Each structure stands twice: as C-alpha cells, then as structure tokens.
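As structure tokens, here come the structures.
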Structure P
Amino acid sequence: MTRGMIRVFIADDHAIIRDGLKQIISFVSNMEVAGEAGDGDEVLQKVRTVQFDVLVLDMSMPGKSGIALIQQIKAIRPALPILVLSMHQESQYAVQAMRAGAAGYITKNTASSQLIEGIRRVAEGGSFVSPGISEKLIRQMHKPDADLPHTQLTPREFQIFNMLVEGHSVNDIARILSLSNKTISTHKAAILQKMEASTTANLVYYAMKHGLINEGYD
C-alpha cells in the first residue's frame, strides 16, 4: 500500500479541466499536484525531468497524443502508473489504452470520488476503470482475437481510424500527429483494407453501428 504523499501530474489541453482536477486533488490530504502540461510534447519533457507518482493523462491533446503517447511515456518510465482521463465512453478506447500500458481508464463524466479512487489504485500498483465500461472492458481484454475488424487494428491505426471518423482529413491528422501526409495515407489504406471498407463514409457507418463514435464531446 502506498504511504506518504501521492504526487500527481496532470496532462490535459484544457486549462479549465486542469484547474478543476487540481482543485479536486487539493482536498485530499495525502495527494498533491506535482505539475501540469497542455500537450504531448510537454508531457514527454516533464516525464523525463519531474518526479511524480501518477500521471493523469488526457487521450486527446495537440501534438503527440493517444495510444502512441502512452507507449512513448512507458518507454521512458516503464513503472510510471498512467491513469487515462478520456471523453470517450466506449470500451474499445479503454482496451487500446490498457494494452498500450495504461494502468487505468476513466471518463470525464466520472465522479470526483472515483477519480481519487483511481489515482489511489494505480499509485498502489493496481488498476482502475470507470464502472460504466468495466464489464465490457473485461470481456474484450479476455478476447484479443475477437472477430470485429476494428479489434485487429494496431494502436496507431486505431488512433487514425478514430480521427477519420471524427471528420479529420489526412492533412489534419498529419499535422496533429506530426507525421507526413504520405505516412497517414499509408495508414489509412491499411485501415480501409483491414476494415474491408472502400471510403471514409464506410468507416463512419461502421463506427456508428458498433458504438465507436462518442456523441456530445468537444
């Protein structure tokens, strides 16, 4: 069991969310905020230079983000517990995050008490998932060879798949992920092949059918 102060680092591109998280943590006697970042590049820098016990990480930030960012963080500090804080309520996002190395996954509509519990759990070496998606997550984590095509995508392909169905163009994705247009086009072609789709519209229809589009996020 973790003893002493739990130092928490907050990574989210919205200042108002960071402020809210800092306020929630400030009411907990054995937790303190060790720092904050607003984009993926800053997170990677702080992971190397700042000492903290738990990283609360937004899945969608400018620059490096999502599954690829989790993998890069774990490459730098393999033992660092990452608690993903996401707007996405579909279990597949949690599956991908946990497979990439995250210790926990909670949604942004989670109660503050569950956030604190999640921080404690991962700080102690355990895992934590929002109750609303935990049952689906357990089923999917134990069925890695599920038949649905989207489960066969690599973490990077799944990230780009999400961005495509959210309406981003190849140029947009290349800019956001700091990759070349050619690289994104290559990933898109692989995604279409694996999904047995011919157009982005087919991907959107698939995502809607399987509940992979999160309604109401910004």
Structure Q
Amino acid sequence: MDVEWAVSGAIAGLPAGAVARGVVHRLAVPAGEPDRGCPVCGGRVGWTGRCCGRALGPRLEWFTAAVVALLAARFAGRPELAAFAFLGVLGVVLALVDVAVERLPDRLTLPAYPVVVALLGMTGDWAALGRAVLGGVALGGVYLVLAVLRPGGVGMGDVKLAGVLGLALGWLGWPELVLGGALAFVLLAGVGVVLLAARRITTRDALAFGPFMLVGALVAVTV
C-alpha cells in the first residue's frame, strides 16, 4: 500500500464526505417523494449538507475518507484514480440511500455513466476503455435478465448500478468483473444467513442489494 497516496486520498475524502452527507439527507426518501429539506426551517439543503447552522445527514466524512484512501493507495497516482475515487464517493451515497429507503436514485446512477467513461477516457488507454464498456454491458445485461426472470428480487436500480460497476470492473479485467459480480451474491447470502440465525429478519424480508454490489466491487478492485 502506498502510504503517501493513502493519506492524500483520506484528505481529499473528507470534504467529499461532507458533500455526500448532504446528498444522502436529501435523497433518502421513498420514490416519488420530494427531496428532504431542513428539519428546522423546511428549506432546501445545499450541497454542503448544512442548514440553520448545523450539518445534516449521517456523518460520512471519515467513512468516505477511508474509502477514497483505500482506492488512492490501490491506484497510487495512476490516471484512472479519478474515476475510481468518484465511484467510491458515489458508492457511499448510494449504499446509504439504498439501506434507508431501498432505492438507487436515477439522479445518481445515470449521470455516473458519462462521468466514468469520460474520466477513464482521459487516460488514453482505448483498449481498456473498450473492455470497460463491454464490461458495463455484460454486467448490466446479466442483472437485466435477473430482473426480468425474478421481478422484485432484482430491481431496475440494481440493473443501472450494475452497468456502472461493470465499467470499472471491466476496465481492470474480466477476472475482476466476474469476481466483483459474484461477490455481491456471496455477501448477500452470507449476511442473510447470519441475520436469519439471529432472528433479525425472516424469509419474507428483503435486503437492499445495492450495498452488497458496491462492497463486492470494492473488494474486487482492491484485492
């Protein structure tokens, strides 16, 4: 691990976490409902995540800093670091929104496609970029088939997230793509068994799948 890059990533992740907490506060609402405003004045919460003199939403600064530090140490100044750091911060937001209200907002997943492609394209590695696009199509396609075959088990938000993650995993290579995709289901099964054994959930309960997809991808990227 490159310690200097890890420290730099942590420093960069702190302000990113401050922005992330504001986004989570606004978007952690059921589908179709307006963004959550300030609980004090009812006004719109800005990108800083602050209103009425206080920060709103869950404290994400240190968690986001840890994710960005891990990715910065993994890529250590390589040109694709910007794309993976962006996905790391976005992943923190998506995971918490999905846990809170079981949805992955299109406002976050859809714009991520052009952003990630543009950031990866800036590296000039066209062979890897082509593989990334194929990876996004492949993983997104697998999830789309699952969504059609098992309605309610895999949602369209998961399908859109899978395409974004497929871009990043495909950039690294096909083994990483397969590993990241498979780990999501392994982690879901493992956590589900533990929660069932602890009687925290029943067989009728559903777990938000987005966090497992994101953690699986993060493990595949950093291993």
Structure R
Amino acid sequence: MNKEELQNLRQDYSAATLSEKSINVNPIKQFDIWFNEAVAAEIHEPNAMTLATATADGRPSARIVLLKGFDANGFAFYTNYLSRKGKELTKNPNAAIVFFWGELERQVRIEGTIEKLSKEQSEQYFHSRPKLSQIGALASPQSQEIAGRDELEAKMSQLEGEYADKEVPKPSYWGGYILKPRLIEFWQGRRSRLHDRIVFKKIDNKSWKKVRLAP
C-alpha cells in the first residue's frame, strides 16, 4: 500500500449516537451497558483492551491485555508482576486503558491509578484458569530475553510432567491489578468526523462530573 492509499483509508460512522440525556449518570453502569452490547454483537474478545503504562521518567509503552472484571472500584486484569508493565507500574502507578469496538463504532478511554489486587483474589482467579495456562505462567519469565522457543517449550513440558497429578501453585510474581478510574470517556463515531465524546471526571474521589468534548 502506498502513502496515498494509506491516507485515503477512512470510514464515515453512522451506527448510533450518544447524548447527555441518553448516557447513564454513572459511568461504570454506562460501561456495563456498552460492554454487554459488545458481547451481544459477538465482537471477538470484547474484553481485549490496550493498557498503556510509563516508566518513572514518562517513557510510555502499550500492549493488549484482557479485562477480567469491573465494578465501582475499577477495572481488573492479571499478569506477571516482573513483566515490563509490572515493573513500570511499580515505579509509576498511573496508567490508561482503551477499548475499541469497531463493529459498534465505539471507544472507551479510561485513566487512573493502578493497585494490586489481594493475594486471595489472585489465587482464586489463577486456579480458575485452564491448567495449561497456569503452567504457562510458571514456565514463562515474561518480558525477559530467552535463548529460543525450544527453551520455553522444554520448560513447559517439564512442568506439565511435574504437575500432572498436582495442583499448580500460583507464582508469587503473578497476580492481579485494578485500575481505579479518575476519567472515563465514551466515544461514539458520527458522520463527518463530528463524533460524540462524553467524559466523566472524578471529583473529590467520590462523585463524577460529566462534560462533552469537541471531536
């Protein structure tokens, strides 16, 4: 694809609208509405989200992770604490997540601070995973350099044998995080790039202020 073809890639959105009157006054409930509609639309992995973190001096990085729970407290996911994202979150707990449901022409942006979930919550989720996924968490030194895939597969094979008839222990370096939101933006695509953007901002750590942003 040449530069001109790339520049001409565009789509005019017309699937729905979003207004101050139609949106729920509680952004978590509004997210629940949109998330359920994404599930009903059979979007592939509707819980896939971009997680952006940054080093202590502000160098950003981003990757896709899976949302594993949400409520009034925030949005939860699980990972290796010693991964790049885990190390960055240790030094800089500010983070952002983004959901994009293209089939519904919708995007949700969430900014906030990250905290670890309790050991009990992490244990419960870890043991709810397929056994091979549990073993994979033990086998993979996430984000670290390895000599090759053979090394990874050999470790996986060894652990499969070791835990064939035993419960897999949750590694101490693996567990959950929760992003506690201070800003949630709902984006609905509209014609002529005049998209609907409604933002909720946390006030005094308890109430939400709703504003509309220009697209």
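Values in this text are rule-based calculations from the coordinates and carry no lab data. These numbers were taken from a predicted model, which means no experiment stands behind them.
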Origin of the derived value 13.1 (mean projected area of the Cα convex hull in nm²; candidates P, Q, R):
Q
For helix-only ellipticity at 222 nm (-39500 (n - 2.57) for each DSSP H run of 4 or more, over all residues; to 500), the calculated result is -24000, so let me know which of P, Q, R that is.
Q
